[in-house]
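Right after this note come the structures.
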Structure P
Amino acid sequence: MPYKLKYDDSEVNRCLLCADPACTKACPQHADVGNILRSLYFGNFIDVADRLKDVDCTYCNSPCEKVCTLEAKQIPIKIREIFMGVKESFPDLPKRKLEEVDISTDICGVRLENPFLLSSSVVASTYDMCARAFDAGWAGVAFKTICNFPQHESSPRFSAIYSHANSFCGFKNIEQLSDHSVAENMKVFNELKRKYPTKVIVASIMGQNEAEWTMLARRCEEAGASVIECNFSCPNMEASDLGITIGQSEELVERFTRATKKGTSLPVLVKLTPNITDMVPLAIAAKRGGADGIAAINTINSITGVNIDTLVAEPAVQGKSIVGGYSGPAVKPIALRFISDLSNCEGLQGLHISGMGGIETWRDAVEFLLLGAGSVQVTTSVMQYGYRIIEDLVGGLRNYLSCKGIPSLANLIGGAKNTVVGHQGIERDIKLLPVFDLDACNGCGRCYISCMDGGHQAITFDMETRTPKLLGSKCVGCHLCRMVCPTEAIDVAPRILKVKA
């Protein structure tokens, strides 16, 4: 994004994203304050600028801040300062004419109005939840995995690692599958299909043997499912021939995929586990079994932490814990790696890839799409922020395509996949030196500390003037300094050819 933010985005991150924001009701100009803050939180700047174009906070006494939920115990969000900073940061956005773009896609020929689905989990486990998601704007749901055997859930079943006060960086669950009967879930499918005929129902299933995989696929198709998804990856089902055990065996993946295909004429996705070294052989096995696409990634085996007071790992269930599935923004780099592997495999060309793992904003979704995913699935972000995030996922994606002059989502998918190459495929004889913007520098010295203790001692720091200076002869162009700079005051110089030994 070519714009410099002239407001404190860390202040936006303090917002609690309230369910019924008092700030909205207090605004004398009737601005949708709460939703504007939420859109800023998720990086949907264009829609924010458009909604603020007729709002003038210059002489406002900020009644929105006086009713802020944080007012009682902390300093309220500086809403007036944020809004005025947004208008200064993006002065031309409301004037920009956005072209119409097509953000529809499909899963193996099944049309999606947009690429966003709920992934198979608690967020898509009842009729009411799916209906509210559809009403909010989600194109489809992967229903919580349907099975024909009883579930025994623990309490509690979640733990998390936080990036700041209101946000999960990583999230662990030890939850199992749908605790409703097959018949009950088929009634849900029937009603959803009747009420929402244009929405997509992905039926996630898990059988105990070949006959059950076939039966569940058939029942789901008869009840109105649009796509079948084989759950070969749940880390909380460790019995023989269940969940993650299947996803770690090429023979089981192929066998149970074939069994599923016997029961249905619908497209079949195989959901694979990241708890392996290489996903490609498992995906090829799924293709041999007749799979039409791959869904990845499911959660990663994890222990999020240990309570150092009780001396029990989290989440503690009557003094014990287990390894569970890790999700959230922290797993996105791992998910992207697997999506890239799948997309770049010649033997998998033509298979749909439904990507997931750490998608929270429209930017995250674009990254998955660029690496070859044709649709994306979301859970952890919805668990934290609710179905309402679809507004900014869709709005941000549409605005991005329009600003880039990309007419349809189809023109975006896979656009970056060929940029991921082998280790010998990148340039190693050029270095890019950092350049300091002293007007933007706040004099903190973080670049100096990082370069001295974690880099190549190529930066000096004048303690009196609080200014850094580059020692070009020592700099190797690693760019650690740029990564730690809190004010984005370090840019890049033209390329320099390194002297070969």
Structure Q
Amino acid sequence: MLSSGIIKRADMISCALCSDAPCSAKCPHLDPAGALRHIWFDNADVAALELPADNLCLSCDAPCEKACVRAGRVPIKHIISKLHTEVRERAEIPLPEDELRLSCDLCGIPLENPFLLSSSVVASTYDMCARAFEAGWAGACFKTICSFDIHEASPRFSAITGDNGSIIGFKNIEQLSDHSVAENMEIFRRLKKKYPSKFILASIMGQDEGEWEELAGLCEKNGADAVELNFSCPNMQEDGLGSDIGQIPELVEKYTRAAKSGTRIPVLAKLTPNVAAMSPAAEAAVRGGADGIAAINTIKSVTGVSPFTYVSAPAVKGKSAVGGYSGNAVKPIALRFISELGQNKKLKGLHISGMGGIETWRDALEFILLGSGSIQVTTAVMQYGYRIIDDLKLGLNYYLAQFGIKNVRDIVGAGLGSISDTTDVLERDTVLFPRFDKEKCIGCGRCFISCMDGGHQAISFENRVPKLDGSKCVGCHLCVLVCPEEAVSGVGNRIKRG
């Protein structure tokens, strides 16, 4: 996607991503809100190609900017013009005419695309799932069904935000579905009747072998296409449930076997990341008869402590608790576990449903390249809504078409060969020097500061111009990462160490 370095979130950092956006309501020519949302989710190519051939913004007095809820802070006209003049011209291919490249399956059951809602509040009622299906999601993993009473705390969410206010990391202390089993079964029947081609993945949690077996059977009887076993929720009140199970391979095997004995549909074990390695539990699930693995669930966490009350967030009448951490911040950890599962020869042929910090099609692609055959999303939906499915599908479909990939299934696990669980495989006899782009450089000196105080003192800074000393540079590329203008790149010369 050639446009990724041309136009990005930073160009529209003040955009609020409105519902029923006033900017589009006032524009007589196009949908600026849709274009901005495409950019936000790493789809500048798509945004540019959806625009009219002529740049109608040139002769327009920008009523969209006047109508913006943050009037004067989002340069909509400039952004749309940039899509025309810089991005559209560089697009390698037109927009694909269909989405057939996205068709795949989950344990042999067809999916129209790889994207499912994951088990959470975003898939907890009939109306919510129906709206998601109408929006274009291939299916949903319904919020975990159980037979015990659920009483939630209030508030139950907290977050860590970035400079632009968007959520980077998200903590919840929420538990399972607070509907009765009978109510949830009625929802399944209604969903399957109205949306027969959509995939219903039923998340369940039992208290003993009998309940795991019974719940699995009930879900199949009432329309579920597959069952997901919740061995990973970190927020249960009682011991011996949720992530307590996922940390003990013997229990994973026992309860997987119990669920399998109650149903003929595929069974996935959803495993906890609150372990040193996931393979022991995954292999135990296979011994119990699992048809697939879902990973990861949230990571046990504490997000901040108030300097005034000394209470962690979210605070519930002066108390808090360790909760589950999700959002884009956990993606590197999720990818680490997905790659572990994908490389495990004992799990070969097993379906992996990946999740953990997925916001954009690029995030999803990374999971697919490391072995995920389907993708589940929650936190990004909580923040941006079901509408993100448009950009997930558009971006992934455009990527596949651009690179001549006939179907998304063809690249599942294609990136596994590049990863090792140890660093002893890495070549260490050469240094890759960074390259400095004088035209992009604004002379801020950030590279100099970081190299001096956090690197190897290989950059000098005179007359607001950075200069690299090759005799000191070790090729760590810290300067590449800290440059706010992307004026330093990691595509310089590679030389043999002296």
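Every number in this text was worked out from the coordinates using simple rules, so none of it is lab data. Just so we're clear, the structure is a prediction, and the values are computed from it rather than from any experiment. Cβ atoms are built from the backbone, for glycine too; each structure is taken alone.
Listed values, structure above:
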| quantity | calculated |
| --- | --- |
| Label whose coordinates, when distance in nm of label points 7 Å out along Cα→Cβ at positions 78 and 350 is calculated, return 5.2 (choices P, Q) | Q |
| Identity of the structure behind 27.8 (criterion: mean projected area of the Cα convex hull in nm², calculated), options P, Q | P |
| Label whose coordinates, when distance in nm of label points 7 Å out along Cα→Cβ at positions 46 and 486 is calculated, return 3.2 (choices P, Q) | P |
| Value 4.7, calculated as distance in nm of label points 7 Å out along Cα→Cβ at positions 302 and 430, assigned to which of P, Q | Q |
